[in-house]
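Where a number appears in this text, it was derived from the coordinates with a stated rule and is not lab data. What you are looking at is a predicted structure, and each value in this text was computed from that prediction instead of being measured. Cβ atoms are built from the backbone, for glycine too; each structure is taken alone.
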Structure 1
């Protein structure tokens, strides 16, 4: 049986996690090219926050699919931000990968809410045009799953006064 303090800490950690159907918590991502992306700056877009690791085979398997999908749909207000989860590989070693992907890589996200689900990679959060968490997933997406999730969100209108792309 877990000590009461451990249960309280686990409950507090879960309480701070993003919840499907609720507004996306604040974050600031710093990309390898030093751009700062905030929750406010993505409003009106469909966004995937993808936590991955260089040693993770499922992460590496889903990345080309996500890249191809992003290339086809980025003009429709779709963005992906891939946040590497470990510091064992210096950013300079990831520059080659970053140069061929259509979406930015980052190793810095400032937030008190997002993180790995059950400590696993890949972990992805999908945020809709209105700024709500629409999906949270641990594990790699298949192409079919990704399309079935993202395409309907891209068809939704952006909130009033917010450009979709």
Structure 2
């Protein structure tokens, strides 16, 4: 949503943070990273879900792939703070995500944009974040890659992630 907002209202926000996100599906990149982190079984489960999202492929993906999102233990209370509607995910992954390409619109940004990404993020690989950074005007773009971190870098290195956020917000 933040990427679309930049496209539609490039000078409106004071600042934008794009964390652990992709501008397009880039399925081969996802699959390669899932395979790197979890082997052929993870790659196959990811491919099944991202090409045919439904309850069955999601169940397998959740069991095999979601544990690969981060290096640290999952927040045991995160599910309680999340309102998850699988039918929305399945519909979006089967339709809009398949053809979405938000990179061209990012060139219109007229505010500071921080792009944060973990080098071990399988669902939004680091190269996807680098594409976003490259699409933004150089004068507005700040890029932070986090070594040893996965999806949502604050989950794996809260101190480094929040330090980067504080620097960006206070600048």
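With FRET efficiency 1/(1 + (r/R0)^6) of positions 70 and 110 (r between Cβ atoms, R0 = 25 Å, to 0.05) computed over the structures 1, 2, the top value is the one for 1, the highest of the group.
One of 1, 2 was used to compute helix-only ellipticity at 222 nm (-39500 (n - 2.57) for each DSSP H run of 4 or more, over all residues; to 500), and the result was -14000. Which label is that? Of the options listed, only 2 reproduces it.
If P(r) over Cα pairs in 5 Å bins from 0, in percent, for residues 78-149 alone is computed to be 3, 13, 21, 26, 22, 12, 4, 0, which of 1, 2 is the source? Working through the options, I get structure 1.
The value 2.2 for distance in nm of label points 7 Å out along Cα→Cβ at positions 22 and 54 was derived from one model only; which of 1, 2 is it? Considering all the candidates, the number was obtained from 2.
If you work out percent of Cα pairs over 23 Å apart for 1, 2, which one comes out largest? By percent of Cα pairs over 23 Å apart, the leading structure of 1, 2 is 2.
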